[in-house]
Each structure stands twice: as C-alpha cells, then as structure tokens.
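What follows is calculated from the coordinates using simple rules that are stated; it is not laboratory data. The shown structure was predicted, so the numbers you read here are calculated from the model rather than taken from an experiment. Cβ atoms are built from the backbone, for glycine too; each structure is taken alone.
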Structure I
Amino acid sequence: MIAIVAVVAVGGVAMILYAVLGGADFGGGAWDLLATGPRAQAQRDAITHAIGPVWEANHVWLIYVLVLSWTCFPPAYADVAVGLYAPLSFALIGIVLRGAAFVFRNYATQSRTLMRSWQIVFGIASLIAPFFLGDAIGALATGSYAWTSPFALSVGLFAVAVCAQIAAVFIVLDIDDDALRDDFRRRAVRATIGVWILGVVPAALTVTTMPQIVDALHGTAVVIAVVVAVLAGIAVIVGVLQRRDLFARAAVAIEAAAILGGWYGGQAPYLIPHRYTFAQAASSEPMIVAFLIATGIGFAVLIPSLVLLFRVFKTPSRIAVNEGR
C-alpha cells in the first residue's frame, strides 16, 4: 500500500509540473494567436523567446505520466485509452502540430504568407491540445467517459483559460521591455478573471447534469483545493499589479497545483470513478517498487539536467544578457 501511495504522489507531482510548464507553452501559443496592436510582432517574438529553449523538455513530464500509468496501473490505462481514445488523439494531434508549426514558422521568414500560415497552425494547435486534455480529465471524472458532455467540454475550456493565465504570468518575467511587460500583465489579470468565470461553469453543470459528482465536490480535499486556488488567483493579480513577477509566478503555480489536487482528492480512492480504485488497478508491489527505483535513478539524471537548462536560458540575469546580444 505504501508503494501505491508513493507512486500516486510522484505521478501527481509530475502532472502538476506538466500542467504548469507545459501549460505555459500551450498558453504562449494561444497568446501568439491573439497578439494584437502595434506591438503584435514584438509580442510574438517575446513568446518565441520565452518558450523556444524549453518547450520540448517540458513534455518529459507527460511522457513520464504515461509510462507510470501503463506500468503501475495497466487495467486503468487500457480502460482510459479505449474510452477516451478520441479526445486523447485530438490532444496528441494538437501537440504534434504545434511543435512542428513552431519550428517551421521560424524558418519561413522569407515567405510572409507561409510564416503566417504556420503561425495560425501553431496558435490553433496550442488551443486544441489543452482543450482536449482538459476535456479528457472532465470525461474521466464522470466515470463514463462522456467526453462530449457539457461538463467535459466546459472543463476543456477551463483548461485553456488556465494555460493562458500561466503563460501570461510566466512570460512577464522573461521580457525586458516595459511596454511589452504591461501588455502581458493586462493579459494575466484578464486571464485570471477568465479562469474564475470558467471555473464556475463545470461546478454549476455538476449540479444540473452530473449529480454523481456532486458528493465529491463537498469533500474536504476539494473544498481546501478550491479555497487555495481562489486565494492563489488573488495573489496572482496582486503580484502582477504590484510588479512582483516572481511572486506571481509562484502563485499561479500554486493555483494550478490546487486545481489538480482538488481533482485528485475529489476522486480518491478512485483512479477512475466507479470503475477502478488505485488499489484495484495497481500492478504487483514488486513491479511498483521497481518502477520507483527506476524513477529515482532517472530523476538523478533528469532533474539536474532540467535545472541546468532552466538556469542557462530562464534565469533573469541571463535573459537580459542574451537579449543584449
């Protein structure tokens, strides 16, 4: 049982890291699509500069969660892969298209039409991926894989808003131009308000269309998560308005962690509501222990590598130096 708890905890941390870091990448693509005004191109350049060095590395957490799922919870993984084949396939298409478009548009500078075409693909794919990942989570929460239900679709929209919020907050710290920073500060505040509005919709729909989820919303873990998420959202706005950009980053990361924590806590002890508990879906204890050992060995290499990557490309002082060059 301890091994199951440990692997669930590690998986939860990996999901949070992907939601924050991968979400910032998805949200960056959304803002790229929505760039407007006289500084539209400068906004797109800032987005490219912010996500360019790290976007591929951030997907390591999604890969890790997938490997953990089919290794440690194979029956549940198979059930989800079949039941949510459509939305997960659409999400994968979005992930692949946005990666290809991000690269191709940066090499299509000699043709404005071609560059603009890839730019649009990059932006739309950046909306498709988080929407269908959120939709899949909403469908999973129903226990019936109803991915076209209003509830699941509303969770997809909520996921897009969260990604846009994370991206706006994160990009601010990577920009050295005051006018551009103000552009993304305004976006961060608006996106935070959008997260609150769109967050109410799934909760309201559970009362009217998903009564089986209502009981979970009254659980202690969910209530705590909602309170923490709201307070973190307020902290995001305060940090952004007071130009405390690092504080705002930490707050938005806490908000994302609270949202996923509420989902995790609301479903517990079920991995798939009314289908599999964590214990029912778990592999043998020796298998899970072996996976945890492999995780420890892998993280001993992965974590220092990621720290070095972010230190080289994302430390504010280095960002300023690179921009100066």
Structure II
Amino acid sequence: MRRRAFLVGLGGAAAWPLGARAQQAAMPVVGFLDSRSPDAANELLRNRLQGFRRGLKDHGYVEGDNLTIVYRWGENDFDRLPGLAAELARRPVRVIAAIGPPAVALAAKAATATIPIVFLAAMDPVRLGLVESLAHPGGNLTGVNFLTGELVAKQLQVLRELLPGAANLAVFVNPANTVTTAATLPEVEATARALGLQTRIIHASTSRAIDAAFASLAEARADALFVANDAFFYSRRVQIVQFAALQKLPVLYPGRDYAEVGGLISYGADITDAYRHIGAYVGRILLGAKPADLPVVQSTKFELVVNAQTARMLGFEIPPMLLARADEVIE
C-alpha cells in the first residue's frame, strides 16, 4: 500500500470526475522513463523530482494543472527499458525525459526517431551516439551531461588527498551496466596508475554479490574503496555504507546521497540541479523549441560532501584542507 500511494503521489491518477478526465486528456503528456525503482529512492527521488518540476514551472507547466506526466520505472532491470520506452512512444507523449544510465537514453532513442527526448547522461553523449555534437545535437535528443567519466580523475584525486599513504584501491563496478562500466574502468585504471595506486576491480550486480565483494575486501586488506556511479549501487547505498562501516573501510562515493546515509565522503555533480535543467528543456520543447537546436547542458555544479560523524565513528581524521574545501560537512 505504501508503494502504491507513493506512485500515485508521483503522478498516478485517482478516479477523477468525467469533466476532470476530459480536461486531463487535453493536456500535453510527458513521458518520464527512469531506470530505478521509486521505492529505492523515496525522499531523495522526491527532492530530484521537485527539481524537475521546478524546471517545468519556470516555463509555465505544472503537473496536474496544465500538464500530465506518465512515469515508467525500470526497477533496476535494464532488460525492461526497451519495452517501457516503446510503451511511452506508442501513447504517444509529447516529450520523453530519459533518466539514469546510458541504457535509458539509448532505449528511448531506439523507440522513436520523432518524439523529442531529453536525457540525463553520465557519459559523453556524442561518444554514446545520442547526439551529433554538444552544441548542435541534430536529431530528436538533447539533455544534460553530468560528466561522470570526466569526474573519475577528480574523485580519485580527492581519495588520494584523503589517504596519502594508500597503496591498494578496490573499485566496485556493475557488469550489468556494460556501457558505463566500459567507459569508467579505463579512466579509473589510468588515473590510479598516475596516483601510484594498485587497483582491484570487483564486479557486483546483485545484493548477494555486494555481500561477497565486501568479504573479499576483508581478506585482501584494501586501503580504500571507490564506488562507480551506477543506478544499482545507488539503490543499495545503505547496504554498501553499512558494510564499509563494519570494516572501517574509507570509501569515496559518486554522490551526496551516499554521504547522507552515512558514507564517509562523496564528490559528484549536483543531480537535483541537473533534474531542474531537464525539466526546463522539456518545458522549452513543449513551448515549441526543437531538441536539435538546444545545446546539451554540461553540469557546472559539483559537491564535495564529508560526513564528519562517520569519520569520528571510524576513528578517521579528515585532512583540514579537504574539510575547508567541502561544500557540506555533515555533523
């Protein structure tokens, strides 16, 4: 019941009077395709959706007032995405917002060559084949790139500053997320070599695999862990953070949501701001703009978040210079 109520709150429709349904039918309809489960994010997802809706409102659109949003969730199963994208394309909707790893935008692109698509991409969208160029996307797609691949070097530099004496670095990647993993690993390995770190790549795509991964870390005596950006890891962030605490293992995470549930330190893009940009682009397209003419937005807001309470619990001292640069210190 709790999940059903949440889905309705996100945009599901209750039984409206006939007149209200007729008014709803006349509204523009936007498809929202997300790779995750709404249950896995809950309050955090609500905050991000508020950013999305704020971007829409800036261009005159309010969900339930003069706009309908149809939500489809991948439940962290990438195999479901093509079918969900095709379902949205058949409705048809005026615009599709494709949120999550590259598989989401690629599924939306495969489903339609005519319906505008606004994506949130953690990798270079030109390299992925989503757009012709960042300045001139060309086809029916545009969106926001929050530079996960390019951020890897900065994230590992933060980790090196946190642990100047570290030698062995474990890296969590999700083999099921093939596109992101293939792009992330070369960046991780090249940067780690330059920083004098030996890497051990650990694959995990299920909750049990995460359990086994941490058991292997205890035996390998890793100095630190780097968690790659991934929707599945995000959905299991509490599990990961709790295991790290049990092993007193310093971990650098790809976003503030990990630090907010007890992770030691995170560095990544401000995702709520990225959602706002997506909502703004959807609003502009509804007003008549063409995706081909809307440059891909590069995220410019990044956050370094330190959980000081976790540091104290681990008996770990955060270097003062790193604390001074933090955008937020969680006490």
Structure III
Amino acid sequence: MIRPRRPLPFLAVAWILLAAAPAPAPVQAVVDVGMTVGDLDRSVGFFTGVLQFEKVSERDAAGAEFERVEAVPGARARIARLRLGRETLVLTQYLAPEGRPVPADSRSNDRWFQHVAIIVSDMDRAYTRLREHHVTHASSGPQTLPDWNRAAAGIRAFYFKDPDGHALEILQFPAGKGEARWQSRDALFLGIDHTAIVVADTDRSLAFYRDALGLRVAGESENYGPEQEHLNAVFGARLRITALRAAAGPGIELLEYLAPSDGRPAPEDERSNDRIHWQTRLAASDVTRASTAALHAGGREVSHAGAASPITGTIAAEISHEALLRDPDGHALLLSSGGQ
C-alpha cells in the first residue's frame, strides 16, 4: 500500500521558498549623478539658464560625517540639487579646501572622462540654443550615427563643456530607440538618460558593475567611423560601448576605447574636492554588503559606512549610511541606503 505523504510543516515550506528565492541585487537604483564645480552660482546659472534644469534645493555640508564620507579633512561645501524630468544632478562647490581644476588637456578617451547624456526633443534647436550661449564645443558639431550601426543608427549627439570644463552630451533618439518618454515634444531638454564613463577593460568593468553590483546589460555596440571621431574629437576612435541599468534611475554606459589606446589613467591622488571629480550615487539596501562585493571585484574603498550620528546644521543624518568607493578605473561611486 502506498502511504500518502504527510504535508511539510509551514515553517519548512517557508524556508524552502526563501532558500529558492534569488537574492536581491546589491544595487537597486542609480539615484543621481554629481560633479564638483568651482563656482556654484555660476554652474547653477548655466544648468538652469541654458539647459533648463530646475533648482530644487541648496544646502551647506560640513562636519565630521561629511569629512568621513568624502575623505576630505576640514571640508565645507555648498551643494545644489537640480532636476530635469525625472533625473537629478548634484553640484558641489568646496569652499574649503579648494581642489584642482579640470586638466585643460583632457580628452574623451582619458579614463577620468565622465559625462551625462541629456536628452533633447530637437537637436537642431538645442544646438542653436547652445551656440547662442557660446558654449565650448567638444565635438565639431552634432553627429548622426550611421545606418550600418544597428544599435545606434539614427541617434544624434553632440559633446560640449560646462563652465568648469566638464564634458556634457545632448542626445536625440530616433523613433523606436530609447525610452518612450524620450519621444516627447513637451520640452526641449527632457532628462538624463545615462552617465558615461571611460574604462580600460569592459570585461573587468562588467565583473564589477554587473556581477558584483547587480546591474544588467541593456545594450551593446561597437562604434567607429568619421561620425564617432567628430563626436569624441579623437582621431581613429573605435569604441566598445556597453549600456548598464539598475532597476531604476539613469543608466551607466561603459566606453572602452579599442583605439586609440593612449588614454591616460585617472590620477591616483584625485579627491572629491578636485573639479575632475564626478560621483554617481547608487541605492543599496545593505551598503556594507554592496561595498564588500565591489571591493572583491576590484574596487577601492575611499570611506566605509558609519553609524548614524546627526550633526546640527549639516547633512550628516542623510549621509551617515553612505560609503564612497572607486571602480577599477577610479570612477567614484557613493553607495547609499538613503534611496531617492
């Protein structure tokens, strides 16, 4: 006689279900992208007046917690948050100690290169507006990527610089590419699609961002030809491009220059108060877990997560569960449990 199986106890069933459930990705969202600027009022005026960002807040940052997270002793800074569409850009001016300016000879294939891609509804109108405000060109002019490049065909893009020399991009998607909201005609400047970083080795960066931090690959292409050369202002440019996404927020795009190979590494002594500094904030449910995974994948710790210790008049309560680290190429990432 076949005996009927006895049902498993409730706790045993629950344990089996939990054991079978995949662990959540260490990083849930790309929260915002920030940069260090020399004059906050000038930069806010540029981004709001030229690129139609909205200033949503400004505050001072100082004290032991801010110094700990950013690893800049004696730091005092002004921080402004700007919004365009759904995305946020964070501008930080260090009142003390002041850092170094962006190197005047920076090129798009140097591995400290980072930019944000600002989506526009009309490239011709946007470029005309930038010309009217006398922006510094980083590209020769707007470029349309060729039809042979199926992943990027029809995308129009242009690189330029802000008042500190940071590279920025405006980009227009053709129909059928990018998110549906990028086809809106309600405004000229619509939002930030991604931040792009130059890396030395895509596979090494994938081990860091995809395998350790849990971002997914959203697209890949290999770009070259005269349009890419004129866009990046790098003769003979041939790029392996990999788009990464978290569950929410703008993407992170890896730019590996297959040629030319003379891009310079990021300075090892770069600090948060140097104006070469960009900082991408990632939301993590467990900052320590995410930081440990990143370090095992070739990252470098700048500061580790501290205990909550609010300091009156500063932003310490918000940053007490944050840790700053650098990826294998030196790009700064701020792991935060603070979410949006």
Task: For 1.8 (distance in nm of label points 7 Å out along Cα→Cβ at positions 33 and 81, calculated) the corresponding structure among I, II, III - done: III
TODO: Assuming -5000 is helix-only ellipticity at 222 nm (-39500 (n - 2.57) for each DSSP H run of 4 or more, over all residues; to 500) as calculated from a single structure, say which of I, II, III it is.
DONE: III
Open item on the list: Out of I, II, III, which has the highest value for Rg/Rh (Cα atoms, Kirkwood Rh)?
Closed with: III
